Structure P
Amino acid sequence: MKEARYWRTLSEGIGECLLCPHLCRIREGRVGLCKSRGFLEGRLTALGYGRISSAHLDPMEKKPLHHFHPGASVYSIGGWGCNFDCSFCQNASISQTAPERHGGLCHSPGEVVATAIQEGSRAIAYTYNEPLVNLEYVRDCADLAREKGLSNVLVTNGYINPGPAADLLPLIDALNVDIKCIEDDFYTRQCRGTLQPVLDFCVQARRAGCHLEITNLVIPNLNDQFEQITELAVWVRDHLGENTPLHLSAYRPEYRLKIPATPRAVMEKAFSAAGAVLPYVYLGNMLSDHGSATRCPGCKSELIRRSGYAIQRTGINEKAACRQCGRAADFVL
């Protein structure tokens, strides 16, 4: 078992995890809220180190990242556990499960990187569960991946303290951060967390020079109001930059929350609300005539056409600029 980073001893038999804002105080033989960090034999242990729940070669658009190497494949791995307990979790079978319940071999960072290269991927994505609760493993994989010329992608809820984040972000090339709602009360009631650390992490990632895209899961009667979507889009524009892509994803009944799925009409209204503030807004997890293509903010010509996860670069040149008017499109190609 690997000793975790970011902790301190409070007293004999009790350690405090310093990785995320929960600051779990963990007694000997117990685990923290994320289920992936336990206090064993007087030290905090990274229980999920090397334990992979899922591994797939995915399109970059599935993360979703629409402005980072569009059309590329990314080797995606996930572990176990999460430091949130969202009532609507779309991956509860792995995020709400402790890694020790699943035996089997551990996969070394070297094995992960070798597989990514063998699969022809240009990047590794840390995703599916909440990768930050396995930060030691992500950091070791990302360090080796960078050495071998691969990019690193993080798909995360962004719930991490600034110190550990500062250690990891220099190794991360692109992130998709899930801002679940722009209201703190939503985080308290639905996620067992708080909003401000997530917003702070987004700003920290932007200042670290990472490519950043934001996702928001639109849930009927919980965070789908016009004012909430507009406020989120304004925050993204003012704090992360107006060219930051915002992905609005349709909710489907999962885990404890069993209300009906988000109607298409609600998603299209959310798209209009966000699109009045930001030039790059996308709709996900649904079929719609809106929110799939990328258009130039200047002349409105189509830059990239999407059908599912397949793309066509219809109007963007090799310098990531619009062929029609020459405006830079803020892509990483």
Structure Q
Amino acid sequence: MGVEEACSGIRSLISCVFAWFFFAGWLVRRPAGRLTLIVAAPLLALGMNSLRSLTLTLLAHSGRDIAGFWHDPTGYAILGVTALILAGLAILLESQAPDPGVTTSPFPSSLPRWSLRFFWIAIGATLVLGGFYFANSRPAHRPAPPPPSLAALLPVRAAGWEVMTPNDLYKFADILQTEHLMERTYLRPTGNGQFTQLTIYVAYWAPGQASVSRVASHTPDACWPGSGWTAQSLAEAREVPRIPGLIISPAEHRLFRNSAGYPQNVWFWHIYDGRVISYRDPYSVPALFQIALQYGFRQHGTQLFVRVSSNQPWAELADILLVREVFTNLTRLGL
């Protein structure tokens, strides 16, 4: 059994920390009790998530399909049970050492006027935010155009090149929220045991299939360091790939190396509704939220992500016939 990143327990940890804030502020008055909840919250979250993973593993071992009915209900149940345990712990901590002259009931008999005012402000803010997200997250209603043939964009044969197409790319379909994925790697010997390597990856999203900020969060900056590649410093983070006779939009340019020192020059573009959009830092929440505000959470434009990587700088690739053919195809889609 493998545990995906989404089921690692970090989301349960975040939910549990927020539950700690609520119960500590509502039910616990003593700093020592609140400190106990601080320590207990992450341990409880990770422990309960481990219990859920063990339960699902045993169910899978017994031959049950855990992808549907068992997966989500056990997650919600674990969150609910964790919250109840935290609430019970908070009540227990407060009841063990009540403050003198203060009622031991965790429920206040009356609320001051400022708290009632705050309550109505919170309700109003929740309604406004709910309306905002509802208005900006509705799925696209216009009919989606037929998806482009990504395989046709990347030649399956090229004179002098060995062409390799991976067959396991679709394991990322759930994470990326699309099944329109294509990648091909081209290898050409250059003598003395050296070779030129060129890898081209293209992904497509229909209108409303994924938010712009969602697509923008899966860039080489976010994904490559986690798979063993280390980013190298560059004088310029943007580069305009130049091919005679073609006009290509500026690309984000990165340089990575793996533990063996193998280099990868990476150029990538995010195309929305036929136009390359400006890059946003995938680690910056304000930057991704700015994308959401600018493009909406589910807008009507198609999206395309293009990544070109090679062990050679662009100056060595610009005059290659294969590169010209690929980029001629990609410029028709907005690159």
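The numbers here are math on the coordinates, done by the rules we state, and not lab data. Here the structure is a predicted model, which is why all the values come from computation and not from measurement. Cβ atoms are built from the backbone, for glycine too; each structure is taken alone.
Some notes on this structure:
- Test item: Rg and Dmax of the Cα atoms in Å calculated as 19.7, 67, pick one of P, Q: P
- Source structure (of P, Q) for mean count of other Cβ atoms within 10 Å over residues 229-236, computed value 21.0: P
- Of the structures P, Q, the one that -13500 was derived from, the read-out being helix-only ellipticity at 222 nm (-39500 (n - 2.57) for each DSSP H run of 4 or more, over all residues; to 500): Q
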